[in-house]
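Please go over the structures that come below.
What follows is calculated from the coordinates using simple rules that are stated; it is not laboratory data. From a predicted model like this one, the values you see are computed outputs, not experimental measurements. Cβ atoms are built from the backbone, for glycine too; each structure is taken alone.
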Structure I
Amino acid sequence: MKRFYTDVTVLAEEGGHAIRLDGRPVRTPARASLTLPTAVLADAIAQEWRAQGEEVDPASMPMTGLANAAIDHVAPNRASFAEGVARYAQSDLLCYRANGPDTLVARQAAAWEPLLDWARGRYDVTFAVTQGIIPVPQPDETLDRLGAAVVALDPFILTGLSTLVTLSGSLVCALAVVEGGHEIGAIWEAAEIDEAWQVEQWGEDAEAAARSVRRADDFATAGAFCALSRV
């Protein structure tokens, strides 16, 4: 749609920080007020609106999109949404290792085992780690404790976590970003070890390379969204 506003401001109000366009409140697609939990997140979203040209392009406003999702979809269904995210613990990427070659096996172990060690210490859990892709059950206590960690998150951080999990295929990787303070670029490299290996062996076409860049950008944006949402 055409840009219909000039000024973008942030207004602190009861319950959070609201975005105003020429003094009028911004609303989500479900017509709720776009009210953010922190001033820094509100500022980041306000900057997305300021950066629009003659037309408003939602694709260039990822923080706004995540906030809309948190308000319209996650907050009203927080428990069921969290349960869906927590299911990734049943088949976490880090628990499925290659059978070979030895170089790939070593890379996975070097990048993934420290993340599992972090989760073991952080949540007092154990993991069943296997080679190959045949599913192995994780201990019930592990699923319960990781699930409890997900349920405890507020809707905004839960929304960002969901994107991190979906892109990486790993609940542990996502929690390491959100709760462990790990550097997001290193986490993404760990999650992409298998893809990077395939590129080394067979090369990568331009379309696949562009898709990889987009995924990395989306992962970084989701991590930043979580960090900015933390009260």
Structure II
Amino acid sequence: MTQKILIFDASTIISFTMNGLLDEFRELKKAFGGKFIIPVEVREEVIDKPLKIRRFELEALKVQQLLDDGILEMSSVLGIKDSEVSKRAKYLIELANGMFVSRGRDVRLIDSGETACVALVKILKEKGVDSVFAVDERTTRMLIETPENLKDLMERKMHTKVQLKNEHFKNFKGLKIVRSIELIYMAYKKGLVRLKGDLVLEALLYAMKFKGCSVSEKEIRELKRIG
């Protein structure tokens, strides 16, 4: 049987944690029947660094418990060395953060956690193993899915002209992506959400939106319609 693998960026884990939906996250893992994986760089973002900040300490402890309980697992359980992921991630982050130039300087697009996830997906693919990348961060998703639209987005956000160097886009294409909003929708459809009532689906979708998941009103309306 082919193993199912979902690789999580910090953004998606944070969306579940900040919305108090870790029980649903646990149930989703059971229903998934595969592995929920994070690389070392993501562990640093959601556990190691937040544990040193009192404001985020409680959330970090909750995510640590997910790791202790085997809900989340480190990428090393897949037989891939952390050093291999980190080395590939370093190469990819240099490419990504050199794709756009504004005012004579490279524009920083993605961070180490997101890049480590991309690296892990690509390493697995080279080994003939398919996986899905769970990421809420808009820029990373656009870099993978619609890089041609990133230039316009960045010019609107930065209020300045941006030059595009697109020869490296191919290094980020071909990844399968899912967001927290689709994951919580699946949890709702599978009856894994404890809350009941007519407003639950809408509340879940907007909670994810307001806690950092990049999703449009049109997408939310469509999920509510088919829900």
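Mean count of other Cβ atoms within 10 Å over residues 61-68 computed as 17.1: which structure among I, II?
Working: I: 21.8; II: 17.1.
Structure of origin is II.
When FRET efficiency 1/(1 + (r/R0)^6) of positions 53 and 109 (r between Cβ atoms, R0 = 35 Å, to 0.05) is compared over structures I, II, which one is greatest?
II
Work out the source of -17500 here, i.e. which of I, II gives that when helix-only ellipticity at 222 nm (-39500 (n - 2.57) for each DSSP H run of 4 or more, over all residues; to 500) is computed. If you can, show how the numbers build up before the last one.
Working: I: -17500; II: -15000.
The structure behind it is I.
Computing relative contact order in percent (Cα under 8 Å, 6 or more apart) gives 20 for which of I, II?
Details: I: 20; II: 25.
This value belongs to structure I.
Of the structures labelled I, II, which one yields 2.2 when distance in nm of label points 7 Å out along Cα→Cβ at positions 117 and 205 is computed from its coordinates?
Working: I: 4.1; II: 2.2.
Computed on structure II.
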